[in-house]
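Down below are the structures I want you to see.
Read the figures in this text as sums done on the coordinates, not as results from a lab. On a predicted model such as this, the values are computed, not experimentally measured, just so you know. Cβ atoms are built from the backbone, for glycine too; each structure is taken alone.
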Structure I
Amino acid sequence: MADREPGYRVRPARPEDLPGMLERWHELNRFQAPWRVFPPRASLAEEVEAIYRHALEAEDSAMFVAVAGAEVLGTALGHPVVPSSFSDEPAMELSSVVVAPSHQGRGIGRALALAVAGFARDRGVRLLTLKTFAHNESALEFWRGIGFQPRMVQMVAPPDTLLDVGEAAPEHSPDGIEDP
């Protein structure tokens, strides 16, 4: 792939890139930790490594890296998903997009997303999907800026919160659910 800016190049990942790819993932994992509501599995790092290894060999998935020499500056993974429970149409999920903090703001994230978009288009995939944390305002702004639009919102609440709110609510609810 062509240089996007002097100093880095985006290309398909190779097995020798794996240590740098995992280093970027660990940075992303630390960055996202404050927003997690579910504790990560103890085996998560090993699972991510297996997913990355699979993407290096699979025909339906792709891992791209932005590199400067042998240094992995950024990563992006594209893998097939069926995002709708009402349709069998496949999509390509864009995930593991992370750029080293020292190289952010240089177009690397966009270049990685474009590489995955090209991979998806070449396979006849009509839509890309991604997930990001609602509190990650810079990521939301970035993704909107390159063309992504929200489709669904996942919300979470502890049962006690709902029960506390429910006890303070009137006897009938507007959604037609009756209290026992």
Structure II
Amino acid sequence: MASLRQCGSCLRHPPPVDRTIAALNYAFPWDRLLQRFKFNDGIELQAVLLERLEQALQLEQAEAPDWLLAVPLSEQRQRERGYNQSHQLAKVLARRHQLRCDPDLLLRVRSTQQQAQLALHERAANMHQAFAVEPTRQRELRGSHVAIVDDVMTSGATLFELARVLRRAGATKVQAWVIARTPGPKD
């Protein structure tokens, strides 16, 4: 098993996710492919991106979660893109590995600015209280292990806010599974 690396900040203030598994560094050529997948109707790239993620999950010996959930989009962003790229990834992974996946369990309750348009230090505030668990279904998460699927992790603000929401609903273990992660200052 790969050794776990943690930065000093993570040691002092542990993130709300138990583990993050990223398939790729967000760098050329993957950054351009992910942007096309996300913003330019590049759904045909899904297969190659999922292949990379599945390789990383196998290499890192990822534990199968009870739930595989995607980062929800606002209605406006969903209309602009035509699909939720994170849910596209999650539903295929869930089908292949016989995991529960429901696009209606997590809600985007507040529209936010695009994270990419903000400085890193502004991103957590932008995501604050942007998500919720469907109120009538919170008990489904009690004691569960959840993996959140997303395309790119930069500051972690989106995934960390979702992890906090899931933990308040009773999830006991939360992982982040992402296609790519931007390198940190010391990576």
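Among the shown structures I, II, from which was the value 16.7 of Kirkwood radius over Cα pairs in Å calculated? For Kirkwood radius over Cα pairs in Å, the value 16.7 is produced by structure II. 3.0 is what came out when distance in nm of label points 7 Å out along Cα→Cβ at positions 111 and 127 was calculated for one structure; which of I, II is it? Computed on structure I.
Comparing relative contact order in percent (Cα under 8 Å, 6 or more apart) across structures I, II, the highest figure is found for II. FRET efficiency 1/(1 + (r/R0)^6) of positions 39 and 143 (r between Cβ atoms, R0 = 25 Å, to 0.05) computed as 0.10: which structure among I, II? It must be structure II, since only it matches.
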